[in-house]
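Quick heads-up: structures coming right below.
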Structure 1
Amino acid sequence: MSELLYEVHGEIGVVTLNRPEARNALTFGMYEGLAKICRETEIGGPVKAIVVQGAGGKAFAAGTDISQFRAFGEPDDARRYESTMDEVLTDIEKCPVPTIAAITGACTGGGAAIAATCDIRITDERLRYGFPIARTLGNCLSIANLGRLAPLIGVGRLKEILLTTRLIEAQEALAIGLVSEVLPDADAVRARAMELAEMLAGNAPLCMRATKEGIRRLRVDGTEASGDDFIVECYMSDDFKEGIEAFLGKRKPTWRGR
């Protein structure tokens, strides 16, 4: 049985982290498989949005499979792991189509990092989100990951949950904007994720990619960030011309991603 499943339903790609017996703890191969899907998705291609979910309904993902750390013995092992994780999360961030994390239950460690990197997060009432490493493994988050999380949940709250190891629950996650919706159960989360993905699939793909990339650059480059390239790409695109004509003609535009 594959540890990572990828199915395409119409215009929606669905990635399933598929180790329910281990609360979907992530192997290195699962990380790379998810990154590869995001790298190979093309703007204007058949897949217009991607949903990431965990199998079994009890957990999105409970972090990296700890057994894989037993082989670590050299400084380069630690540096290589965190560098690889940053590459994986960057590939998810740079995915040209919108990504939705459909979270059910536990979402910790590497699973929490993946969810944070997706564009939209929805959850059920059983959410337990965080990085309890100060009481479990004793490792730490990289500067790159701290930089992703701090703008999302705030520096103060990030310090507090990392130092105390407490997990954020559903209603707090909704209140702070970590998730956009709380649904009653796993089935409702999956149904809503597909509904959101279908809605996103109908939006202008170049516009959505520019929005995603612009926000990513602001996080990475701050005031030095530049977006002239995607401004030109959007305004000079066939889609922009189509949008104008559709708006003036009072009809729905047909987007082609070019």
Structure 2
Amino acid sequence: MEHAYQDESHAQSSDQANRAAREAENLCQFIARKDFCFLPAAKTERLLKAITGTTLESWERFQDSWNRLEPDLHMADGGTYRYRRHATFSALPSGRCAIRESHQPHYQSLDYNHLNGGVARDFAPIASDIAQGDVLTAILSFCCELFGRLAPFYGWHIEVHQFRIDASQATANPTPEGIHRDGVNFVFMMMVSRSNIVNGETKIYDRARQPLSAYTLMAPLDAAIVNDERVMHGVTPIARLDDAQPANRDVLVVTFCKK
């Protein structure tokens, strides 16, 4: 009976691995055809569970960490509505896990960010318990699986950004640089929380800036994935609903750039 139980467990494990591989393959094929996709929260959660086996047990702690972001002091428009933290990781070719690297500035050329590019921007690091927690670990493993399948022969430079856009004082712009590319290969964007706001629609454009699709990330775990080499994206300004309450849009952005 002991051997039978082990064999049954192996069969279940094998079935789960095969199902995860099919899930990843189907999503990769879709991204390869369309160059972007939107994932409703239930789909994102199911994919994370299927591909990484996580149950996101520390989600509330992960979500709460956005309350400890620091002001973005590099806004060339003088805006004080953006808060963030940042971390850098790497992954080996076809690797399925990300390795945290030493803290380093974030840099974009003016070709990709005409507002805030051209300078090294040093942001507060993502807290260690969040960077090493099950939620971010699962998300990075999920991204490694997807982007490793789409480009299997490259190592990756990975950057993770926690963003809070605060609309409590005035209308605020999640993408003040406008329609843009990030200057990487792939971008994963996920809603963490939105409170007391309207708008904030994520729009996808082709390289000629012609609109392709739009979707408003509303619920926690709603996500968007883009091939940054082939499409552009932007988010419409947000405004608060109730003037007496805080108004925030909290988002996680993960970028993968070929080494």
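Given a value of 14.0 for mean count of other Cβ atoms within 10 Å over residues 103-110, calculated from one of 1, 2, which structure does it belong to?
Clearly, the read-out refers to 2.
Where does the value -9000 come from, among 1, 2, when helix-only ellipticity at 222 nm (-39500 (n - 2.57) for each DSSP H run of 4 or more, over all residues; to 500) is the thing being computed? The read-out comes from structure 2. Between structures 1, 2, the calculation of relative contact order in percent (Cα under 8 Å, 6 or more apart) yields its largest number for 2.
Thinking only about distance in nm of label points 7 Å out along Cα→Cβ at positions 39 and 223, which of 1, 2 has the largest value?
Details: 1: 3.6; 2: 0.2.
For this comparison of distance in nm of label points 7 Å out along Cα→Cβ at positions 39 and 223, the top structure is 1.
As an exercise: P(r) over Cα pairs in 5 Å bins from 0, in percent, for residues 31-70 alone, calculated from one structure in 1, 2, equals 5, 16, 20, 21, 18, 12, 6, 3, 0. Which structure is it? Among 1, 2, the structure yielding 5, 16, 20, 21, 18, 12, 6, 3, 0 for P(r) over Cα pairs in 5 Å bins from 0, in percent, for residues 31-70 alone is 1. Among candidates 1, 2, the computation of semi-axes √(5λ) of the Cα gyration tensor in Å, for residues 23-94 alone that gave 25, 18, 8 used structure 1. Each of 1, 2 could give Rg and Dmax of the Cα atoms in Å, but the derived value 18.8, 70 comes from 2.
In this comparison of 1, 2, the computed figure 0.60 for FRET efficiency 1/(1 + (r/R0)^6) of positions 55 and 159 (r between Cβ atoms, R0 = 35 Å, to 0.05) is attributed to 1.
Quick one: distance in nm of label points 7 Å out along Cα→Cβ at positions 127 and 247 came out at 2.7 when computed from one of 1, 2, so which one is it? Answer by label: 2.
Rule-based calculations on the coordinates, nothing more; no lab input. Because the structure is predicted, anything quoted here is derived from the model rather than measured. Cβ atoms are built from the backbone, for glycine too; each structure is taken alone.
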